[in-house]
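Student: What follows are several structures.
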Structure 1
Amino acid sequence: MFRRITIILSLLGLAMVLYVVATAKQEIPSPPPAQPPSTNPFAAGVASLGLVEPASRTVDVAAPESGRVVEVIVQVNDRVKRGDPIFRMDGVPLDAERIRAAGMRDAAAAEVARIESWPRPEDFPPMEADVSEAQSRLADAEARFENISAAMGRGAASDDELSRQRFLVSILRASLNNAQARLDRLKAGSWSQDLAVARATLAARESDIKSIELRLERLIVRSPIDATVLKRNVEAGEYLNGGLTSGAETGRPEAPLVLGDLSVMHVRAQVDEEDMPIVRLGAKAVARIRGSLKIEVPLTMLRIEPLAGPKRHISGASTELVDTRVVDVIFRAEPPADAPPMYPGQVVDVYIDAGDMVPRVGKR
């Protein structure tokens, strides 16, 4: 009896569960999208992903060599002209080299001055005295030689004495010639070749100083273009390895400063290689700024860069194809006066009019 009651109660409970489930079933309404989807404004057009960039593109300014930064002269949003200093590297080691090179230059200049002023007036009297002494010794030896020759004719001298005196006369004549030659060289002044070597050494020392000064000048990093400072990744005291700084967030090498000309903004659109056959140079295009306002910015096509490459910028859409190649199409942005500013690196949706070509929807 108890078993029957249990079975009946179980069946009643199951029936009640089925009834509750059947009667409680209702459709849950789908919430509307937070923003309306972006649609192509052209009847036949190509959609692509665009990246805002300055007219000059972003210029990563690096230091010419490794070293410590001692001063950062500019801040973000500062306007700089071409050639303006933007940061300065430590030049103490090069200053030490310049001081040493200046000392060597001064020594070389002194050597040139010494050779140019040679001979000194006080050098002549000793040389002239040597010549006079040699002349007197030679005259005395020649007189003795004549006396010995005369004595030999009378049998009062031997051949050996005459030979020794003859050799002595020859030695003293050579000494006189040597003294006279040294006096003549002194009177002739400095040798042109010695002066040329000294001047060449001086020029080399001056070139060393100029070389060091040029290296010091390179340590003052200057702006390569008229631009605005877009990003500053360096502070005074940081060490740049290979001219780059280690990113605080990524840890990868980064340029100390990033510049860009914001006077005109460009949009670089990545057009799928399959859509390129219907894209024509000069076609109409618009860029749609993402956000709740959905602002459209007219674009003027500037050029098509003909080298296709892998897609570098990803929109993150689930329908996006990443295993494809794209061609970069460059546009000049012409935003309305009341449009919000466009920022370098900003992602926009680009739509290109295909005109009477075969309609096709591009893949972003």
Structure 2
Amino acid sequence: MSKTGKITVKDRDPVSSLQNFLKLLLEKGTVEAVLVQQRLPIQNAAVMPVLVTDPEKLEGADPLAPAFPLNGARMLSRLTRKPLDAPIAAVMRPCEIRAFFELVKLKQGSAENVVFIGVDCLGTYGNIDYQKIAASTAGAESTLTFHRSILSGKGTATGDADISPACKSCDHPVATNADIGIGLLGANIEESLLLISNTEKGARVLGGLGIEVEEGDQPLRQSAVDALVSERTAYRDKMFEATSEAVSDVQKLMGYLGNCVNCYNCRVACPVCYCRECVFTTDVFDHEPAQYLRWAKRKGALKMPTDTVFYHLTRLAHMSTACIGCGQCSNACPNAVPVAELFRTVSHGVQKAFGYLAGASLDDEPPLSVFGEKEFSEVTGGKD
């Protein structure tokens, strides 16, 4: 059973209270740096991951902001590809931790000297929508407004904007694999935040900060988590059904991906698409001019660019076992192709077939990396 403590929220400002908690980590020497989402001083509406070593530089940290410009797993991968000399803390959303765990399994980073601090995720807006919302509200006030609205039952919509479909369909809003969880669900965030130690490392960190933790059930929290997961699962299942119908044959799939311009933004934004050189950015698909003409004559008309469907099918084949459903592929698409819905639908079925949840644990071997003698007996004809 995990142990819980509390952060007392001062002046009804949970963002400031979290900043003070992170400052304590640096001041006590528990970690040498903190990787956390922070408002950029030049443009207050811009929120990006920042690596902070000076406690005073945490003034702009806002890990609760409903902004998700990129999946921080990529940044943590850059920081941990080689051994760290001192521990760092990474404040991340559940899908970011899961993505990083997949990268560790792919030898793209190490979790050894990282303290994972996972924040309950109530959802995020797309980049353009968030910038509009945050630009009209000073500082972290937009963050507080967002969370007050949700936790009071008013929902996630702000004007014409709502959180992304990836967030609406996310059935893992709590980072149970983090060393320390920041609990929003089931708490009055204007009075206190829960600190949940899920690992021995997390318990040691909280103990070193002088924060008392104790075992015990949190019925209000569990009820709030269950309600949110139930709501998101219902949305997810409807999304799966609609997406499956939308791509149920080749012609429909071509129409679904029809606005793709081969910009490859989705590949760049994907946190677990890690190949240094992608085949689609080599000259393999630089076809000879005569080839295009032959294809056009054979069909009478040829859509350009020609390799969009093949590109997405290749990515699906590569990524369906590792997709964590963060939605950054759709967030990065300039033409609003619903890439995330397609990838989430396919990856859910693939991972279910293998009995695997991407990024849930560092101990779970990725599908296709090990041989299971008794798996898929209905196909192989073997006995269970």
Structure 3
Amino acid sequence: MKKYDIAAYVWPSYTGKEPRSYQFWEKGMGEWQTVLSAEKHRDDELLPRKPLWGAKDEADPEVMEFQINEALKHGVNVFIYDWYWYDRRPFLEQCLDEGFLGAKNNKDMMFYLMWANHDAGYTWDKRLSAHDEIIWLGTQPREEFDRICDRVIEKYFTLDNYYKIDGRPVFSIYEPMNFIRGLGGVENAAKALEDFRSKAKAAGVPDLHLQMIVYGEHAMNLSGVDSEHAGAGGKDIVRLLGFDSVTHYQFCHFVDCNRDYSDILPDVKKEWERIAREYPVPYYPHISIGWDNNPRHNFLTLPILTGNTPDRVKEGFKMAKEFSDERNETPLITVNSWNEWTEMSYLEPDDVYGYGYLEAIKEVFT
């Protein structure tokens, strides 16, 4: 049977080992604090949902050894770690460095990084989530980007289980516009990525596979000032910056999620087809398990994706499998996510559907 690379995003907040996380989750257990305090705001919310495995510290190697086994058993063979850089240093690296890479069986599982270069505000703090002030900027100037490049090349890219396409380590960038703004325009951003590739090659890596997260298709001014690039869109960013592929992070970034899961899938497929038709690089299909950000708030917030039962999500996986078979040489499918509990989009077992989402992957792909 054909082997697929099922890559689930990992939100590395479920630990108290990151000192700077205490300002958001003062109890020292990371965002498990928010998950365990989640409350129902309206009748069609499936809250509160609780983890069947308990609120485990995912920076603990033994915890991750168990999770790696469960992921592989059900067909998930790649973790995409959300990776952060704020205020001149990394944030929330412990779940990857201590948990995943410290697990005895980590070599059985592949991983790669998605640089989550968005601004950080009070969304993570339930007490203050009504405020939208920025705590840390996600934009980074060239000097900081060079430090990021050095760090990820040295620590991760040369590892045997770092995920590669055609022998090239995959590095994903979440917010291309924030990246461009930080570097001071599209020309500077393109040069920075070109130099990133050169650094990787100097370290013994054949080349990089740079992946862009498609986050909306609004007209953009790529330079920050009036220029010939004003009004460009996602496909132009891919071309100008030299990205090698694209995928999505969440359904809520490109379709209306305030409805039933079965109503969303046709629109999702249309967007995949449009991107595959218009973009100059491969699109790797993305499936989100759900969307409901209410665990992070003391008030009702929309949208809320309803009807995301394992059977309906399974239909999404079938759709992704068919798309991949028809269009892509590399059978990569991204999934949101392994553990986004506060966004109600996770594969880990819960007290409502049990192992249902994992079983859906297993039935479709293995």
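Values in this text are rule-based calculations from the coordinates and carry no lab data. What you are looking at is a predicted structure, and each value in this text was computed from that prediction instead of being measured. Cβ atoms are built from the backbone, for glycine too; each structure is taken alone.
Student: Of the structures 1, 2, 3, report the one carrying the highest value of distance in nm of label points 7 Å out along Cα→Cβ at positions 205 and 285.
Tutor: Evaluating distance in nm of label points 7 Å out along Cα→Cβ at positions 205 and 285 on every structure, the highest lands on 1.
Student: Sticking with this one: Can you say which of 1, 2, 3 returns 0.5 when distance in nm of label points 7 Å out along Cα→Cβ at positions 213 and 253 is computed?
Tutor: 3
Student: Given structures 1, 2, 3, which gives the highest value for mean count of other Cβ atoms within 10 Å over residues 5-12?
Tutor: Going through 1, 2, 3 one by one, mean count of other Cβ atoms within 10 Å over residues 5-12 peaks for structure 3.
Student: Where does the value 19.5, 57 come from, among 1, 2, 3, when Rg and Dmax of the Cα atoms in Å is the thing being computed?
Tutor: Checking each candidate, the match is 3.
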